[in-house]
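Visitor: Some structures are shown below for you to check.
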Structure I
Amino acid sequence: MNFASRRMLLPSLSVLLVYAGFATAQNYPHKPIRIVVPFQAGGSTDVVFRILAPRLSEQLGQTVVVDNRPGGGATIGMEIVAKSPPDAHTLGVATLSFVCNPFILSTLPYDSEKDLAPVTLVTRVPHVFAVHPSVPVRSIKELIALAKAKPGGILYASGGNATSNHLAMEYFNYKAGVKMVHVAYKGAGSALTSLLSGETTIFAASLSSAVQHFKSGRLIAIGVSTLTRDPILPGVPTIAESGVPGYEVVEWHGVVVPAGTPGALIDRLHQEIVKALALPDIKEKIVNVGAQSVGSTPDELAAHIKKELGIWSTVVKAAGIRVD
C-alpha cells in the first residue's frame, strides 16, 4: 500500500474506531458490575458505595455489588482490580492509602500510575482535630505553642499505622514544625475512646464519628482539615487559616478501572456516577455519613492523584512511616 492510499484509509479507520467505541458503550454493561472496596464492611468507604450501588444498578440496568476485599493496606483489593479484564465491569475504590502505599510499602503488586485508570472522584471526608477538654488548647495556634513547649510530650491517637488519621497528624507535624508522638490503636473507634478517656491528647477524627461528642462537650473541635470550613461546624476554623497555610488532608474515594478500559466506557461510568451523586436523596445520605459529594472528571481525578503522590512521597519520608 502506497502513502497516498494510507492517507485515504486513515479517515475511514478513525470513523470505525469511533463507531466501535460507541457500540461498546451502547452494549455496556452486559453482566453484573462489582465495586471492589479494599476495606472491611462498615467503614466510611464501604458505606458510601453501598449508598451508590443500588442507584447505579437502576441507572445501568444491571446488578451492582460491593465486594469487600480488605488486607495488605488496601493492596489486595486494588491488585484484583488492576488484574481484571479492562471491560468496566470491575471497579476499584482508590483512597488516601492508594497514594501513600508506593512510599510506605517496599513492593506493590501493581503500578499505581500505570495499571489503573481514573473515572471520578466520588467523595471527600474531612477530618477534625479534636482534643480532650482537660487539654489547655482551644485553637490550632495554641496546639502548636504547646507542642513546641513540650516536644515529644503530646500524644496523638490514630486508628493504626498509615491510616488517614495517622497521616493527617504526621502532615501536621511536618507543616507546623512540631513533633507530637504517635499512639496507634486497632481501629478509629478505639482511638476515639482513648481521647474521650483522656489517655491521649488529640485525634484527627472523621466528622461523623466525633460530631456528637463536640455537641455534648466531651471533646473540643479546634480545626478542620479541609481548605474551607465545614457547614456542619461553621464556627470551627480550618487548620490552613489557623497558622498552617496550605494544610489540607481529607480521606477521599475515587473510582478507578483497569488500565486499557475503553474511553467510551470510562465516560459512561463517569456520567452515571455523577448523575447518581446529584440526586437529593443520595446527597443527603452521603452528608449523613460525614462525606462530601464531588463527582469530578477523569482528568480531574488523575490530577488529584498526581498531586497527592507528590505530597505523600515527601511526608512519608520525613515521618519515616513504614508498614513492612
Structure II
Amino acid sequence: MFRPGPRNLITDVAGLTLGHATDERVRSGVTVLVCGDAWATAVDVRGGGPGTRETDALSSENLIGRSHALVLAGGSVFGLAAADGVTTALSARGVGLRLRPGSAAIPIVPAAVLHDLSNGGDKAWGLEPPYRTLGSAALDAAGPDFALGRVGAGRGAMAGLVEGGIGSASLDLGDGIIVGALVALNSIGSALMPDGITYWSWPYELNGEFGGAGPPDQMMDVSNPAPDESRLMALGRLQPGTNTTLGVVAASADLSTVECKRVAMMAHDGIARAVRPAHTPFDGDTIFAVANGLVSLGHGQQRAAAIARIGSAAADCMARAIARAVYHSQRPV
C-alpha cells in the first residue's frame, strides 16, 4: 500500500525547500520552490492563456534544461517580477551558472503567474507592484514545512465559485522514490462535484487528507459539472488568461529534462481528474517537473516502466493537492 511521505508535501522530495510571501492588503502573494542545485526541469502548458517566464530555457532542444528555483505568483503579468527578486537574491548567494571564472552567478528561475487582479485587495500599486519584493521574501522564508490554503501565490485565488489556494501532496513509491506535487489553484473549473461537498479527487484521497468525506452520498447529475457560467461572468472570470492552475511535480530520481517533460505531461491528468472543466481557453494551466537525480532508474524497458510509474504517481499527487488546496482554503487565514 502506497502512503504519503512524512510531511505529505512536495518537500518530501529531498533537496527541495519552499517559502511563501503574502501581502494581505493586496490579497496576493508569491510561492518559491528552491532546488538544492540546478535540477533537471521541464514544463508542459495546456491552458489557453498562460503567463510564464524562462520556459523556453527548459525545452529539450535548448542548452539549459535545468533550474535553481521555480516561482509561482499572483498578479498576472505583474507577478512575473517576483522571479527578478528571486534571481537577484540567489545570484548574491553565489547560486547559478557561471559562464567564466569570476563572472556573476546566473540563476535559472522559471516562473508562472495566475490572475488574481479582480479577486479583491488593493491593486493600486502605481509604478511599484510588490512582486519583486515578495519574491525575495518568499525565498528567504523557504524551508521544508509550509502552509496550505490562502497563502503565497494562492492568496487571492478562486476555484470555480469557491476559494482556491495552495495545495501539496506526496507519495512514497518505495525503493527511495518519493513523488510530490504543488499547486496554486485559480481555475475556472470546480474542484467540487455538483453537491458542493464532494471532491472530484475523492477516489485518490489518503489518510483523510482533505476531510475524509469519501464518495457522494447519492447519485448526481454530472452531465454539466461546470460552475454557473452567469455567475462567473458577473465576477469577470470568463476572460482569456484570467484563471489558471499552476503546478510543480517532483521526483527523487535521475530523470533527464526530456523525461521530466513526460512526467509533466502525465501530471496534467491530475488536473483533469480534479477540476471540471480543465484546460479551458480561459485557463493558463502550467505544470513544471523537477528531479533531484538521487535514485537511478536503470536502463531500457526497466527505466521506461519506472518513468511511467512516476508520471502516474505525479498525476495522483496533483489531484490530491488540488483537493487539499480547496480544503485548506475553507479555514480562516
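Quick note: the coordinates plus some simple rules give every number you see, no bench work behind them. The structure displayed is predicted, hence computed values, not measured ones.
Visitor: Given that volume of the Cα convex hull per residue in Å³, derived from a single structure, equals 132, which label among I, II identifies that structure?
Guide: Answer for the origin of the read-out: II.
Visitor: Another question, then. Here helix-only ellipticity at 222 nm (-39500 (n - 2.57) for each DSSP H run of 4 or more, over all residues; to 500) was calculated and came to -14500; which of the structures I, II was it taken from?
Guide: Value -14500 for helix-only ellipticity at 222 nm (-39500 (n - 2.57) for each DSSP H run of 4 or more, over all residues; to 500) corresponds to I out of I, II.
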